[in-house]
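Structures incoming, each one as structure tokens.
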Structure 1
């Protein structure tokens, strides 16, 4: 493995994706998913044994950036679902940042913490 990148987060994610697609294709008997899983396995092995360390590093950095963004959005979505009965979620009309109000407070004047825009909102 001298002079090779080795396994990184993107390679491991491709392996897991291939494994999941293989299981789904076996359960649902959809052959296309099996082929896509094999392609994911092949890409993972290619990345692990590649000698283009700089290119693989750049690909991994892009993947990690997208993955962090996805995880942050997913955790925020789950949090909003969890507290949906207690709070009303909405966006600021100016900067589109997410705000929340406790339910059953009536119509109040809300000031955005990011852009300091004041507007009326019913909760």
Structure 2
């Protein structure tokens, strides 16, 4: 089975096109060698994947016939990613969520008034 199809089948990427693009960009390696999307995958190979600024390591256990459900992924691939790397990524995601403020469309009437009061207050203090 092709590497792009395999990564899609084990639900590592949402679409086969996304997996193919990752291969073309050099984010997928097998045994420290970057691979093309058409590279065949065989059992007991170690796949290194760079996704979301994180290095994942997968061990190929089996080759599925088609896309599998989330519960069956463990039968075809084993995640060998070190625990400390996973924890670091989770911490980054939590911090990003905390620092994210909502920007959803136009400001409300109250927000506009507060903004205008703030701007008027700055112009008055800078004139003095």
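Derivation of every value follows stated rules applied to the coordinates shown; laboratory data play no part. Computed from a predicted structure; not experimentally measured. Cβ atoms are built from the backbone, for glycine too; each structure is taken alone.
One of 1, 2 was used to compute volume of the Cα convex hull per residue in Å³, and the result was 162. Which label is that? Computed on structure 1. A value of -19500 was derived for helix-only ellipticity at 222 nm (-39500 (n - 2.57) for each DSSP H run of 4 or more, over all residues; to 500); which structure in 1, 2 was it taken from? Only structure 1 yields this read-out.
Here distance in nm of label points 7 Å out along Cα→Cβ at positions 21 and 45 was derived from just one of the structures 1, 2, and that gives 1.5; the source is 1. Name the one structure among 1, 2 that mean count of other Cβ atoms within 10 Å over residues 5-12 of 16.4 was derived from. That value comes from structure 1.
Computing distance in nm of label points 7 Å out along Cα→Cβ at positions 53 and 85 across structures 1, 2 gives 5.5 for structure 1.
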